[in-house]
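Next up: the structures, one after another.
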Structure 1
Amino acid sequence: MPNLRISEAAALLGVSDDTVRRWIDQGRLASVQLDNGRKGVEGAELAAFAQRAAEAAEPGVTIAASARNRMRGIVTRVVKDGVMAQVDMQAGPFRVVSLMSRESADELGLEVGSVAVASIKSTHVVVEIPEA
């Protein structure tokens, strides 16, 4: 089972190292002792914690949706032409780019600084293992 340093856990959750330490001290997140003697977080525990946090923070007026991959973030860039718009969002450590009609972007009122939720549904999702 992989163990992660607190800084790695924080980066994956999109929070500061101090926030992860505080969650550990409050008993919200279990810690393990790493080989170097420092505190860390077990990968499976972090995954379960992230999932619980995402479910608890689920925004919304949506009654039901088939997309299970929802990321709340902030709009960082909007580029519009006559027909299309490209909307860039930052959701924690993740950059999400959406191409949509200009009409949709206008109707949603998307602009830099807007809070939005990216719902992603795909039959093809690539999963990678990052370099240690």
Structure 2
Amino acid sequence: MKKTDHIGIAVKSIEEALPFYTDMLALTLLKQETVDSQGVKVAFLDAGNIKIELLEPIHDQSPIAKFIEKKGEGIHHVAFGVEHIDKRMEELRAKGLQFTTDTSKRGAGGAQVAFLHPKQAHGVLYELCDHSYGGGDHHE
């Protein structure tokens, strides 16, 4: 793992959550976008040495909608920046780790992403995030 890239936080509404981060905590909003394939609208904030990703579901079948329904708003995942994501996935699978999908997928900002299964990570959802696919600096 190269670094901790960002922390994903599930929210019901980015519009309602943003003032806490931008006004109260004085974080800078970097980018907002919708990732239809994952059923989310995202907003990235600069928190100095890490980014905060707010995730809002755009429909009821979104994994974020299901997360909020079960656990409420809060920390959803921790993302590690990696290089050569497919090779890294193979290495981790060889150690017996499982992913939530068979292959990496295109995430926000053009990054390739994959999620480790939380049952093997003591209940934490970890994301591998590779920006060499055109994502550049992580602004999902």
Structure 3
Amino acid sequence: MNDELIAGILNSTRTIALVGASDKPDRPSYRVMAFLLDKGYHVIPVSPKVAGKTLLGQQGYATLADVPEPIDMVDVFRNSDAALEVAREAIAAGARSLWLQLGVINHEAEALARQAGLQVVMDRCPAIEIPRLGITGK
């Protein structure tokens, strides 16, 4: 995926559902969520562990289907095997893009999401791409 497409996704995204969110500050998902919030994105933590709680001031939900508002991007902090089911859930939720984090590689999930019309970024981190591409935030 080229830089122009990645920048386009990041610039057009407002609401991010972060699947696999952790309430532990030492976890990458926690740090990336804090970074994205700092950049002005609306980030919704999604994980059974944060359901019904707040994480970094944001209401948590168990699944994407539980999120009561439109989702632009689904950012996946789950293992590669879980990515296919998350892709199905992202499609059902009406997300516009599926972002698979560093180390999360699932070509079947990528193909399924693309066939459904979602833009897909795989094996990258928005907290790395945003500064690299000079995106200032929302």
Discussion item. So if we calculate distance in nm of label points 7 Å out along Cα→Cβ at positions 35 and 115 for every structure here (1, 2, 3), which label has the highest result?
Written reply: 1
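With Rg/Rh (Cα atoms, Kirkwood Rh) coming out at 0.95, pick the structure among 1, 2, 3 it was computed from. Can you show the working numbers first?
Details: 1: 1.05; 2: 0.95; 3: 0.92.
Of the structures listed, the value fits 2.
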Worksheet item: Out of 1, 2, 3, which structure matches -10500 when helix-only ellipticity at 222 nm (-39500 (n - 2.57) for each DSSP H run of 4 or more, over all residues; to 500) is calculated?
Response: 3
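Rule-based calculations on the coordinates, nothing more; no lab input. Model, not experiment: these values are computed from the prediction. Cβ atoms are built from the backbone, for glycine too; each structure is taken alone.
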